[in-house]
Structure I
Amino acid sequence: MTAPLADHARTLAHLADIAEQAGRLVLEVYATAFQVDLKGPNDPVTLADHRSNDHITAALARSFPGVPIVAEESDPSLYAGHERAREVFFVDPLDGTREFVARNG
């Protein structure tokens, strides 16, 4: 049986709140002289990526216990076995880090 539409609407609103909070964290870092590290060739990562990732994954874990969270800036061991899960979250905490680093708005 599927959940009623109202439950889906509440879930989506909650997820949007989590994303909005993460966005504020990203903008806080954007307003500073942040450091840029590299995960690999031409693969930058910043404090904004990490703060956003930490916020989103913690909020999802609290709200949806037991649901695996595959997050770009998380240790892969944290989501081992997610392929077998009925539900899973995929998180890219700052889509467009290169553009973020270039400060192109």
Structure II
Amino acid sequence: MSVATAWRYVAEVVQLLSARSPKLATTLRKARKDGLRHLILDGTLICADRVKADQPYYSMKHRTHGMNVQVIAGPNCAVIWTSGTLPGKTHDLTAARIWGIPAIWT
């Protein structure tokens, strides 16, 4: 199987999982309804085997290639939502703004 085919399969699976996952606004409404006064927002880098030419995926903070994913968890650290992926060089606060997290929660 070629590399292009493998990446196409990865993209299709990510789209399928994303379509099945709860949307951010729905998740935050449910959290408020459940009485959660605060949530934990954290960004994480999922390491990926990339070539040096893929500079957007290189995280200077972690000194490796990867994808930035935002995670929202409850006070008990149970994950309630995860974002899609962004290039690894994306700062966590910028990623949160891209996904609209501050605008929806306030």
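Here, each number is a calculation from the coordinates, and none is a lab measurement. Values in this document were obtained by computation on a predicted structure and should not be read as measured data. Cβ atoms are built from the backbone, for glycine too; each structure is taken alone.
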Worksheet item: For which of I, II does distance in nm of label points 7 Å out along Cα→Cβ at positions 27 and 75, calculated from the coordinates, equal 3.3?
Response: I
Worksheet item: Comparing structures I, II by mean count of other Cβ atoms within 10 Å over residues 35-42, which one has the largest value?
Response: II
Practice prompt. Supply the structure label, taken from I, II, corresponding to helix-only ellipticity at 222 nm (-39500 (n - 2.57) for each DSSP H run of 4 or more, over all residues; to 500) with the calculated value -15500.
Written response: I
